[in-house]
1. Could you figure out which one of 1, 2 the value 2.8 for distance in nm of label points 7 Å out along Cα→Cβ at positions 13 and 29 was computed from?
2. Say we calculate distance in nm of label points 7 Å out along Cα→Cβ at positions 61 and 85 for every structure; which of 1, 2 gives the highest result?
3. Given a computed value of 2.0 for distance in nm of label points 7 Å out along Cα→Cβ at positions 5 and 93, which structure among 1, 2 does it belong to?
4. Computing Cα extents along the principal axes in Å gives 59, 43, 22 for which of 1, 2?
5. Tell me which of 1, 2 gives 33 when you compute relative contact order in percent (Cα under 8 Å, 6 or more apart).
6. Which one of 1, 2 has distance in nm of label points 7 Å out along Cα→Cβ at positions 37 and 69, as calculated from the coordinates, equal to 3.2?
7. Suppose helix-only ellipticity at 222 nm (-39500 (n - 2.57) for each DSSP H run of 4 or more, over all residues; to 500) works out to -32500; of 1, 2, which structure was it derived from?
8. Could you tell me which structure in 1, 2 was used to calculate distance in nm of label points 7 Å out along Cα→Cβ at positions 53 and 101 as 1.8?
Structure 1
Amino acid sequence: MKKFLQGFGFAINGWKAFYKTQFNGKVHILIAMMIIIIGIIAGISKTEWILIFLTIGMVIITEMINTAIEFTCNFISKEYHTEIKTIKDLSAGAVLLSAIIAVIVGVLIFAPYFFELIQKIL
């Protein structure tokens, strides 16, 4: 049980390091909070909530993995290497792809609510 609880401590330390060192991490978390507030206001369905949380999780997880890869590469060598650049570019590309997918999911979920609001106003 002690090792199990210790694992949670390591995970919390990882979150703290991510939040303290990564500007993009803070941006992703802020956007996630804004999307959750918009979802509450819009009254999205249970299925839409599931998609929103899975999408938020995907973006934050890819950003955290990208951060771990960057830290590892920087630890291995401070010098420029084309291989390390490619590794970092690939992991950054994964974050970009997850963010693009998140935007698409957000538009597909929130567009109907937005257009319904516009119709009510007009």
Structure 2
Amino acid sequence: MEKIALLTFNGELVCFAHVLLNALDMKERNHEVEIIVEGAATKLIKTLHEQPDQPFAALYKKVLAQGLITTVCDACAAKMGAKQSALEQGLTLVSDISGHPSIAKFIERGFRVITF
């Protein structure tokens, strides 16, 4: 079993969907997996939550239900207009380093970080 953090920056829906798919696959294969949502990708947590008819919204809901999104960038969520939605969804906003999550903390906890 490996500890893997999937760091998603890209705001393109198809790229974000691949993060979601890989997180579910890794969990199914008994890896410890966490998703970190940063940058433009933070806007997608709002879109997929508030627009259930969007492609991949059901996939997003499944990932949420399994608690795989552990970290959302506080500064980027605010900038992208998704902070309130993140709070309503019960997601954890993190602002370790100038408003952004510290990736070093994941490495120190033994996670391999994969960036999308």
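Please treat every number below as a calculation from the coordinates, not as lab data. Just so you know, these numbers come straight off a predicted model, no measurement behind them. Cβ atoms are built from the backbone, for glycine too; each structure is taken alone.
1. Going through each structure in turn, the value belongs to 2.
2. 1
3. 2
4. 1
5. It must be structure 2, since only it matches.
6. That value comes from structure 1.
7. Source structure for this number: 1.
8. 1
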